[in-house]
Structure P
Amino acid sequence: MVSVSLIVISSILLGCLYLVIKSQKISLAFYSKILKINFISKNFPNIGPSESFSILTKLKNMTRGWLLSILGWSVDSFAVYVVFLALNIDLGYLLTSQIYLTSLGYGILSLLPGGIGVSEGVADFLLVRQGLDLSVASSLVILMRLSTLWFATITGIIFTRIVLKQKI
């Protein structure tokens, strides 16, 4: 139920935001209001509607983006499922994915970097509701974060350093 409410609320918000940004009339009105704020008009004089949003929201580009996102989240979900299996906890791939992605969604909605604290708390809550001890659930959450977010972050740092060294 928790993940269903997250999906409904975020879908409505994203849909409304998409329609507002896609509408030229609303976008221009919004940008004219924003530019009346002194701090923004002084520091960001070129703020305004751009072609990039209309290019990104074309059906072909959005379809590619959604497919790549689904593939990426599926790989992350599989990594979390393997972590669960490594600790002899088999909740099934779908439930494991739902717990992981729901906790991640709430972390994103919190607007904290990496959803730190919120994602872990929601994941712990959902795992405890599945009958796991808090200590086991917390261990799973730490390993879950290490195998997804932090693995990708560390890999990115390593490859960025390699690329930067090659360009020098």
Structure Q
Amino acid sequence: MIEISFTMILQWINFGILLFFLSKVLYKPLLNVLDKRRAMVEGEISEAKKKKNEAEEILREYQSRLDDLKAEGRKIVEDARRQAVIEKDKILDLATSEAKLSIENARLEIEAHSLEARDEIKRQVADLVVECAAKVIEREVREEDHQKYIEDFIARVK
């Protein structure tokens, strides 16, 4: 069996005092430090979760803004395309009308030149006829007769 001796009792008493001393001096302050540390860590975790939620909310907001901007950009591009088609049609209509006007002006100018050329040919033919007639008749033709011959010739040529 175990013998209980005075030394052993002193050792137990010393051990008890040591435990009491360690619990008062080290254990409780250590627990206080650990509790404070745990509270601080939990607070930081809570703050991190809060910041994460705020960041996610900001991300959703930015994503929503980005989607709105993309939609607005698509709308602007579509409006620009629509306006470009309208402008193209206007330009084509204007070019077509200007081309028709140019063609009409050219036709009128050609007709005018044609009429001038016909009149010039008629005058030259009339002069030649008068010269020929004067040579054939070999007499001098009066101005009134000359005019009458020209008008008769022109009427026949038409």
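Starting from the value -25000: which structure in P, Q was helix-only ellipticity at 222 nm (-39500 (n - 2.57) for each DSSP H run of 4 or more, over all residues; to 500) calculated from?
P
Suppose you compute volume of the Cα convex hull per residue in Å³, for residues 8-71 alone for every structure in P, Q: which one lands on 56?
Attributed to the structure labelled Q.
Given structures P, Q, which gives the highest value for distance in nm of label points 7 Å out along Cα→Cβ at positions 56 and 120?
With respect to distance in nm of label points 7 Å out along Cα→Cβ at positions 56 and 120, the highest-scoring structure among P, Q is Q.
Quick check: 177 is what I get for volume of the Cα convex hull per residue in Å³, calculated from one of P, Q. Which structure matches?
This value belongs to structure P.
From which structure (P, Q) was FRET efficiency 1/(1 + (r/R0)^6) of positions 32 and 112 (r between Cβ atoms, R0 = 30 Å, to 0.05) calculated, if the value obtained is 0.45? Display every interim value, and only then the final one.
Details: P: 0.45; Q: 0.00.
The correct label is P.
Throughout, read-outs are computed from the coordinates displayed, never taken from laboratory work. For clarity, every value in this text was computed on a predicted model and none was experimentally measured. Cβ atoms are built from the backbone, for glycine too; each structure is taken alone.
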